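I've put the structures underneath this note.
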Structure I
Amino acid sequence: MGLEAARARLFDCLRHEVRDKRVLSVMAHVPRERFVSPDYYHAAYEDMPLSIGFGQTISQPFIVALMTQSLGLKGEEKVLELGTGSGYQTAILADLAKWVVSIERIPQLADSARRALSELGYKNFEIHTSSEALGWPDGAPYDAIIVTAGAPRVPEKLLEQLLLGGRLVIPVGSRWEQDLLQVTKRKRKHLVKSLGGCRFVPLIGEGAWDEG
């Protein structure tokens, strides 16, 4: 099956599971094949995660769609992304929001993602190599935060960088299995909604997992 046929089949399936048509429209126009290694080019439109090297993956399209729609983006937001990876999720966010600040702890991935996004014409993003501090406090506050790695708990450091009423979407659980959570920041008790089970690589940093 060719890429175009595979793309059409994938989005026919996703339309039955994802309600946000704006998210699906953007995803249908972002070339996922530009963000995978040549070894996995043929599988770019399979609904599955793919290796991007360094022990990291590009998430399966359904999870990307689910996490993105859970942010509730309207087009004027500043979004923080933890875990740039290939840059695929960054591209989708850049099409849906005003500005994207993305953080990646592996310099080689940050460089390749920056290059891919620039080649595709994206300008409303910045990618930083992560420090010990979780997130990117220098750019705070954010309207929305998306974390593409699993944490042992919802990090308070990230909630501090989120505007009141903003949404944080993050996998929380063990190093091997997590529950995908949508957290809406409130003055007193935050609103937490479970979006289902998932599996992500561990989030490394202060308030999350250590390197070991």
Structure II
Amino acid sequence: MIKTKPSQTDTLTGLLTRKIFQEKYTNLLDKAKEKQIPLSLALIDVDNFLSINETYGHVPGDKVLETIALVIREKTDETILAARYGGDEFALIFPNTEREQAFLTLEAIRVTINEQDIIFDEKTYLKGICVSGGLASFPIDGRSESELLRKADQALYRAKLTGRNKIRLAYEERMVPKTSHFTQTQLERLSKLAIELGTGEAELLREALDTLLTKYGVNDIET
């Protein structure tokens, strides 16, 4: 895994902070576009982490996160970027890596995490940790930062819905026609923004809808 400065890392896990990860993600994707090389992005989330905290407490919960971070460091080389993305979610970037190759690394991480038995005290232990993950790659799954993140998040969501403790690849979801009503001014502003950002209007609308769903908790994976 890429070496980092202490000021760039999360105090609990030792992985990158979300802010630093986002900055490096932007730079790495720009390089991938410039050189026309692949880049893979993954999101990993602890299955039923709320239940772990409620059953064992927050200190054991922190130990679970530390253990996952340790496995990630052990299973990745210095080219791979890893971060604690938020709460019990982790993010990884695989520069110049096709998604099939990245998938194999993620699966190795998942299996190793699942083999970890965490002892909290003489009477309390957690046998195995389950995580789910989603993986998206440039350019096959998307060309922008937001689109790759959305595709990885959707793949993670599908992994949770289909039983957890697995890694899912991104795929192009079927578009469902909806009757929508926008004002002429909104559409004109949308068109202008799409041109400025060099992206499609549909992609911007999907991003906006995801933001709305997240705001009201509809995108929450664990319930």
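The numbers here are math on the coordinates, done by the rules we state, and not lab data. As the structure is a prediction and not an experimental result, all values here were calculated from the model. Cβ atoms are built from the backbone, for glycine too; each structure is taken alone.
Assuming 13.5 is mean count of other Cβ atoms within 10 Å over residues 10-17 as calculated from a single structure, say which of I, II it is.
Numbers: I: 13.5; II: 18.8.
Answer for the origin of the read-out: I.
Here Rg and Dmax of the Cα atoms in Å, for residues 66-137 alone has been calculated and equals 13.3, 46, so which of I, II was it run on?
Values: I: 11.5, 32; II: 13.3, 46.
For Rg and Dmax of the Cα atoms in Å, for residues 66-137 alone, the value 13.3, 46 is produced by structure II.
Among the shown structures I, II, from which was the value 15 of relative contact order in percent (Cα under 8 Å, 6 or more apart) calculated? Provide the component values of the computation, followed by the final result.
On the way: I: 15; II: 20.
Structure I accounts for this read-out.
Can you say which of I, II returns 32, 21, 16 when semi-axes √(5λ) of the Cα gyration tensor in Å is computed? Please report the intermediate quantities before stating the final value.
Values: I: 25, 19, 17; II: 32, 21, 16.
So the calculation was done on II.
With helix-only ellipticity at 222 nm (-39500 (n - 2.57) for each DSSP H run of 4 or more, over all residues; to 500) derived from the coordinates and found to be -15500, which of I, II does the value describe?
Working: I: -8000; II: -15500.
Structure of origin is II.
Have a look at I, II and say which one yields 3.0 for distance in nm of label points 7 Å out along Cα→Cβ at positions 82 and 146, as calculated. Spell out each step's value before the answer.
Values: I: 1.6; II: 3.0.
Considering all the candidates, the number was obtained from II.
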